[in-house]
Structure I
Amino acid sequence: PDPSTNIAIDRLERNARISTGTVPQIGGESYGALRTGRGIDALMGAALDPRIQEMQEIMEGHLPHLNECLFATYKGYWGSKKFSMFTGYAGDFGQVDFTPNDHFETFNNVVSHSIPGADIQGTTIQLGQLLSMRGISLHTFRAKHPFIEDAEMEARRVDEEQLEEAVLAAIQQQALSGQLPVVYVSKIEKHRKKGLDIFQAIEKADEEVRAEQAAIAPGPEEGMAMAPEQ
């Protein structure tokens, strides 16, 4: 074929790619001097993020009206029918029972994205920066991050892990210094292997040690109300 045909095809392909904001990296190709993942991410972000943000902002303005139509349809056609549905909210695994005529008091609703135009990696970085600058709280960070389904549950788990680490560190220090007998540590580990957490294992081990001490305690001598050790 004529060499100019290939040039024209390349120009048409480039014009189509530029006009649609499609970069070669989407198809697994790279060109130019891009050699690092960070550079490729920056190029793809500059090309795609504004368009994704625009679409998400359009959806934020459009979906509330669509939801109003859905609510009105439920109430107009099946107002007395009882429905059971899953909410679809992150971290909510239960179902909701509702009857449109009884529960739909208003059709007002709001649709919003945490950070329009940002992917998961970008969201993590931006939320982390805001958290380090004290621009948001840790609860807000967890609530807005797409990987965290239940912010309250995650906070409790983190607190529990910190307490477990503190308790384990205290046990290790006391065992190394000789303040805590090795047998006591062995009893804690025995209960841990039964499926108990560290706090329950410590309580069980303490009850077991107290029971053993009470069993081997000498009885009171004649004429004494209690044993000498008591």
Structure II
Amino acid sequence: MIKSFIIIIIYFFIINGVNTFVPSPRAEQAALLVNNKIYVYGGVNERTKLSDFFYLDISSSFIINNITSMPWVNITPPTGLSVRTSSAACIYGKNKNQIVYIGGDAIVGDNFTTVYDITTQQWSIPKTSASFTSNRKLIQCVVSEDDIYVYGGLENVYDMIKLDTLNLSWTEFSPGPVAPIGVQSYRAILLNNASILYIGGQPGGDVPTLPYSSFDKLSMYNINNSTWSLIVSY
């Protein structure tokens, strides 16, 4: 009798496309598409910072307006992870099988750089050449060859940092003149593997009335000679 009941329940879940794991609502999470999976780490729900890690398998069919039918898979390790919000995530490695998580709200010191290996499904905190003490959040990272570039971030950090992924070496520098773009909540786009275009953003600070960066002048960072230039778009 019990066995038959269990079979019926399993059949119901399969037929109706109901998954046992459904992620909670959130914002400021790090999300990255790798092959056919969207990996999501952390975020914040109201005032609760989150530390779960999961992916959505988009190779499987599902009903887009029914979250319980979506193939979410929770891969948070049993030992748990550190809470992480407003961080950046990039894929790197020869086989594009490693995700590096950079910065975030109150993420400094050794935890500033955290790596997840998709192949081995293992987490690591690599020993890098620098231990950042400044808070960097609401940032984006851009991968060019074997280097990862991150500009600015809260709290009011107007410089560039670069991670050499081969040697796990961070470099911090200030290409001049300072780019007239928002230091937080911008978007960074790699162009021709030689330049990074920065769009939008806000100056540093938590005041909601701070001005937004205008779209009539966009900032371009040249990777080869480490200089800024302006693109006038009107």
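Values in this text are rule-based calculations from the coordinates and carry no lab data. This structure is a prediction, so every number in the text was calculated from the model and none was measured. Cβ atoms are built from the backbone, for glycine too; each structure is taken alone.
One of I, II was used to compute Cα extents along the principal axes in Å, and the result was 117, 62, 37. Which label is that? This value belongs to structure I.
Which structure, out of I, II, was helix-only ellipticity at 222 nm (-39500 (n - 2.57) for each DSSP H run of 4 or more, over all residues; to 500) calculated from, if the result is -2000? Walk me through the intermediate numbers first.
Numbers: I: -20500; II: -2000.
Clearly, the read-out refers to II.
Check the numbers for FRET efficiency 1/(1 + (r/R0)^6) of positions 144 and 176 (r between Cβ atoms, R0 = 35 Å, to 0.05) across I, II and tell me which is largest. Walk me through the numbers before you get to the answer.
Working: I: 0.25; II: 0.95.
For this comparison of FRET efficiency 1/(1 + (r/R0)^6) of positions 144 and 176 (r between Cβ atoms, R0 = 35 Å, to 0.05), the top structure is II.
Of the structures labelled I, II, one was used to calculate FRET efficiency 1/(1 + (r/R0)^6) of positions 112 and 184 (r between Cβ atoms, R0 = 30 Å, to 0.05), giving 0.95. Name it. The read-out comes from structure II.
Looking at structures I, II, which one was FRET efficiency 1/(1 + (r/R0)^6) of positions 72 and 136 (r between Cβ atoms, R0 = 41 Å, to 0.05) calculated from, given that it came out as 0.90?
II
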